[in-house]
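In structure tokens below, several structures.
FYI, it's all coordinate maths here, none of it is from the lab. Since we're looking at a predicted model, the values are computed, not measured. Cβ atoms are built from the backbone, for glycine too; each structure is taken alone.
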Structure I
Amino acid sequence: MPRLTRAQQRNDIVLAVVLFLGGVLSAVLSSISGIYGDQQGSLAVALGYVAVLAIPLAFRRRWPSVAAVIVTFAYFLAVTFRIPELYAGNIAMFIALYTVGAWETNRRRATIVRIALIVGMFAWLFVVMFQQATLPVGEEVEGAFSRAGSFSPFVAYQLLTIGVNALFFGGAYYFGDRSYQQMRERAALEERTAELESEREVTAAQAVALDRVRIARELHDVVAHHVSLMGVQAGVARSLLTRDPDAARETLSSVESSARTSLHELRQLLETLRAPGSDGAPDTAPTTHGLTSIPSLVDDATAAGLPTTFTLVGQPACDPPPLVQVNLYRIAQEALTNARRHAGPDATADVRLRFESDAVELEISNTGRSGSATPGLGQLGMRERAAVSGGTIEIGPRSRGGYLVRARVPLAAAEVANV
């Protein structure tokens, strides 16, 4: 249930004031008109009765059951002792019973209180009707309906009274319950809306974080490979500059080529990110890199001083999806870059691309030192690429020395990952 607001409390006070003023007017006019004849109570008592009706309504939503009991009991006493006021009492009793159904948080108490009050009022009504029906002939109240005949005006009036009271109390009961259900549904809807908004914010934050990771991974793979290659080639060119200028010039041409390639890939990445309608995912960017580009990586690694061989085992039954090809290419690129950086000057490397009936496997191994003891961003990127492709990856030192990177992507998983 929603909490009682300050505005609702103010509205209850306003309602109580309006009912009190209307009750005062009703009491004055009823007293002047003499609705109970010589038996009616005084105007002062009627004004006190109106106050007793109005005050509980100012707190009706805070203590609904208490307010209903007070108002109903006050109405019973007012009619019993002929206090000259009827209309404000009926309105107050309807509002009080309705409020129990709409605002009582303890639903068992709400049911018990309303049924007890309604049964009590009907019991009182039937007692009064029985007393009037059993009065000796000639002792009827002046102006009372005639009881003559099998379906007398008296019987018709009593049936009308029962029907009106049934509608009165039934309406208060039904509309109270209906209002309670609507408030519960509205509260549940607001809670669900808040949860969805929170989930939307979390999802948006996760999407931003995922895009940041993808961009960081792609930038690392592009920049680290080419800058590392250019660094090695620049070092070779410097050592050859005095004793073999032609070889140094050729090496510097390779540095220039690597720089142009790096700029081209960076420009391609940035254009993809800026393109209208792009999802901002570098992994899905259009690219010329794939499994057929791995031999060029092998040639670059050899030219950079890491003798590398390439072996193709088997033939693909079908081409793996572009996303898988890009990710395997980047894994090979990062593995060869790490080998050049960490394996040592006398190391060699071997790249094997193996096609099986249900999977594609890429293996990059190298001799020499086993590499950095602390996994870096490159290894993290390789693991993420293997996972995105729906495959697995093994990274670590070999027992006979050197280092091994082996990625395996089942073709069924590759198809799903590319969807």
Structure II
Amino acid sequence: MKRVLGIILGGGAGTRLYPLTKLRAKPAVPLAGKYRLIDIPVSNCINSDILKIYVLTQFNSASLNRHITRTYNFSGFLEGFVEVLAAQQTPEDPTWFQGTADAVRKYLWLFQEWDVDQYLILSGDHLYRMDYRRFLETHRENHADITISVLPIDEKRASDFGLMKVNQKGQIIDFSEKPKGEDIRKMWVDTSSLGLPAEQAKKQPYIASMGIYVFNKEVMHKLLREHPQHTDFGKEVIPAAASKYNVQAHLFNGYWEDIGTIEAFYNANLALTQQPLPPFSFYDEKAPIYTRARHLPPTKLLDAQILESIVGEGCILKDCRVVNSVLGIRSRVEAGCIIEDSLIMGADYYESYAERNSSADEDTIPVGIGANSTIRRAIIDKNARIGRQVQIVNTARVQESNRETEGFYIRNGIVVILKNAVIPSGTVI
């Protein structure tokens, strides 16, 4: 794996994840109470012995850069690194990244300096665990120029994905972007030929791209330089290359979730609380998910009732009830609160006792959830200040609303409280 360079695509502006991406890049969005989205592909690389990793981004990259710098410091005896490459304008090319392929094209001059054989292209907003060594083995054993990691899916979900068709050798011979009706059935594949068990192959006879690719170094450089008009890997570069190059499929038969929308992000986080086994586990000692070591104190529970929930480090929960929720680091929940089906991201810092109990200004609201507040089906971003007796319950069942001046949005019926927002005592949302 020393001859593989990992390239993680940080995504665009993250409009589908807005307002969580208002002040941060998409890969920097907090996940599961203590991690960030970028920790997933980086950890998969490290667990696969791929230690040369670049992360490409162009929007709100400050917090992402800070997290990576503080988290991933390899030994001086290794040539490993995790480095952010932000979009930049040059005299030769004054434009920003125009797409996934264009982002890689603009840094080819840097990537070609590494003595590697393959480029591993990854996305920064997926939740999954994969051993990329098997992916590379498939690529090399088939003498492929490009290999795409694919997911088996059933007919109900097929129209939501870009589908591919393969021959008996696993070579991709056709593409169809989100087909409908009879066009879906034309993309039928015997997925057992890719290694899927026969019974499962009958239920999932279609394969969809995961947005994860392996390119031979020379092929990547040739494709991106000969076709400067191609800006996206999945829609342009790879379909155009299929007729000239050996493009193979690698079947991944495990949990994978694209968490690029508010609803998908919310569901993926709350799914981690499921019993007896969540669809994705952070408890795999052989393939851990790494993140920044913060050296926080243990969480303190003061007569609190916690049911089927995840609570990060350094929290203080007082006489409250928390059900089917995820509470991030340094979360503060005061007495009398009810939190159900919600994601509380926590805080970046602690306030002193004097700051939280200031008698000089009664209108001051401390960071955290104020006493006797109720929160249901919501996402509370970091450092939010929720006053006393606040009701965040969306009783009107509003599906979409932009109330940024009031500190919140509603997306797919989920109330999202903005980072650093202040919600006055007595507010009802």
Structure III
Amino acid sequence: MKVLVVGNGGREHALAWKLLQSSRVQEVVCVPGNGGTATLPGCRNLPLSVTDFEGIGRFALVNNIGLIVVGPEVPLAAGITDYLHEQGLTVFGPTQVGAQIESSKTWAKHLMQTAGIPTAQAAAFDSASEAIAYLHQQTAPIVIKADGLAAGKGVTVAATLEEAQAAIESAFAGEFGAAGNRVLIEECLTGQEASVLAVTDGITIRPLLPAQDHKRIGDGDTGANTGGMGAYAPAPLVTPALMERIQREVLEPAIATLRQQGIDYRGVLYAGLMITPEGNPKVIEFNCRFGDPETQVVLPLLETPLDQLLMACAQQKLEQLPPLQWKSGVAACVVAAAGGYPGAYQKGFPITGIEAAQAAEAIVFHAGTKIKAETLVTDGGRVLGVTAIADDFKGAIAQAYEAMGLIQFESMYYRRDIGHQVLHQS
């Protein structure tokens, strides 16, 4: 089978890498891919935009693509699955109406309330003046969210009402484009965050290993929110008993409510959770795709062939698949970013040391990279994700950092405390 992966980040490199480990996958084509997928044996890049649905569909039909896996949220929210279904193609990824679970936080909040899923109280506003009037009846800390897609950067956890008001004003002033035309004001949940990525065929839903990621740019979880600076799995915070609760209280009610609303949701349902100090799971947000960088720690531990799992979801046969098989041990990933990220940053710097890092038994997933004049150069904010697998977190994290120390590019930045929550437990 030939598989087409839509996207160009670290998540898509990890998907292509994992798919190619299956004996049934003959070739993976990445649209548009990156410097890592360009050099991955059995993989090639196709230089089309992720929103060129017509071009992707035409290529898939002409080249007999058996499965299309959509990585990012933007094409899902724009209806890529609907378009490709009309061409008779098999797609892993929800339709446009289902992708609203990520593309509209207001829509997702309403779904959670309908389903009785535990989540933060929230109110939505279409004007800055109404939002600010409501805000000043609340107490800090408080959370301000842009309603639409903002590349993981549309959330402000405000310590003061003044900070919250500034976030509201900047959203309505266009900081996030149309995504900020509506904002949610939410109560601030406390506890530890966890990511549970689950796969579903619209009827059955199965969680993958729980992960924890590090959203803030700075050590000690300080500074601006990013797309994610590192992750590890399986997260000890999510015990088997807690995962059973998440399945029963979050995942199953979400899929059942989507079905009741006539939505056939096939793909990833990613629950971003807060585990409260009392040990209760509450949903911070849902995403309609694999997490990044969570995918880079979950997939290396998966033993079940990924193509089988994704195809079972796309064909609504997930219940027939045997229980998922996982490697023993743990995985940790550290992200190397461009200097200045998540603000302004420069591109085009040569990258060295990846072969040495791989020789140190790390898996280097490319995100913001490309090959220019036969040289690998930086091409994004998050540039690389360095993943290591070991028996315990102390070993995996040390190995990832050792490999990261072998890689260089100008203005390279990475957090030095990935996994701080679990190191004392290893």
**Report entry** Of the structures I, II, III, the one that -23000 was derived from, the read-out being helix-only ellipticity at 222 nm (-39500 (n - 2.57) for each DSSP H run of 4 or more, over all residues; to 500)
**Finding:** I
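Compare distance in nm of label points 7 Å out along Cα→Cβ at positions 260 and 292 across structures I, II, III and report the one with the greatest value. Walk me through the intermediate numbers first.
Working: I: 2.1; II: 2.7; III: 3.4.
Across I, II, III, distance in nm of label points 7 Å out along Cα→Cβ at positions 260 and 292 peaks for III.
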Report task. Output the label of whichever structure in I, II, III has the greatest value of FRET efficiency 1/(1 + (r/R0)^6) of positions 172 and 380 (r between Cβ atoms, R0 = 41 Å, to 0.05). Result -> III
Query raised in the report: A value of 73, 49, 40 was derived for Cα extents along the principal axes in Å; which structure in I, II, III was it taken from?
Result: II
